[in-house]
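Below, each structure is written out as structure tokens.
Coordinate-derived values only; no laboratory data. A quick note: this is a predicted structure, and the numbers were derived from the prediction, not measured. Cβ atoms are built from the backbone, for glycine too; each structure is taken alone.
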Structure I
Amino acid sequence: MMSKGDELLDFPCDYMFKAVGPAAIDEQFQQRVIAAVRRVVDVPVDGVKLRESSGKAYLAVTVLVRLVNRDQLERIYAELRGLEGLKFLL
């Protein structure tokens, strides 16, 4: 039986993860986000977008990847939720 969440995505699909954390000069947060996603799926070279907050205190890291099943989605979210410095996750 499918849950409501299963009806929203039709795998395989492109999926966008967005993590917001500190905008450190050394890019550690950005690197941690990409590494977390890469532990589950490949991240294309053009699949990462960065956006600093207006006060330059926070960085939004958006990663677009191709998912083939719900397990990948759940594993990536689990990896991202454990990131040091994470403020928001979409």
Structure II
Amino acid sequence: MEQNQELLDQLKKINSKLDIINHPIKNAYYNFIAGVFRSLGSLFGTMVIASLFIYLLSRFNFFNNFNNWSKSIINSVGFPSLSSPAPDQP
């Protein structure tokens, strides 16, 4: 008797899923909602990983070191100072 009840419950679940698949509007709605939540999850996951990456780089003083390295490259190549004002145009 217990197995029959489990079987009926599983058949009801299958039947409800088939109802959703057979109705295009319901199917589109559920797929739209699933896509929204999937994209939000990807966005928040990317934000967490990027913020952790930036935090770790700041702990290692990467940005100051990169700034000093880039300034030394610019000076060795001979580019004019980036902070100099542009000449006036007539």
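Structural remarks
- Structure from which 0.00 was derived, FRET efficiency 1/(1 + (r/R0)^6) of positions 14 and 62 (r between Cβ atoms, R0 = 25 Å, to 0.05), options I, II: II
- Source structure (of I, II) for helix-only ellipticity at 222 nm (-39500 (n - 2.57) for each DSSP H run of 4 or more, over all residues; to 500), computed value -28500: II
- Taking distance in nm of label points 7 Å out along Cα→Cβ at positions 22 and 46 as the criterion, the top structure among I, II is II, with the largest value.
- Structure from which 88, 42, 16 was derived, Cα extents along the principal axes in Å, options I, II: II
- Given 3.0 for distance in nm of label points 7 Å out along Cα→Cβ at positions 38 and 70, calculated: source structure among I, II: I
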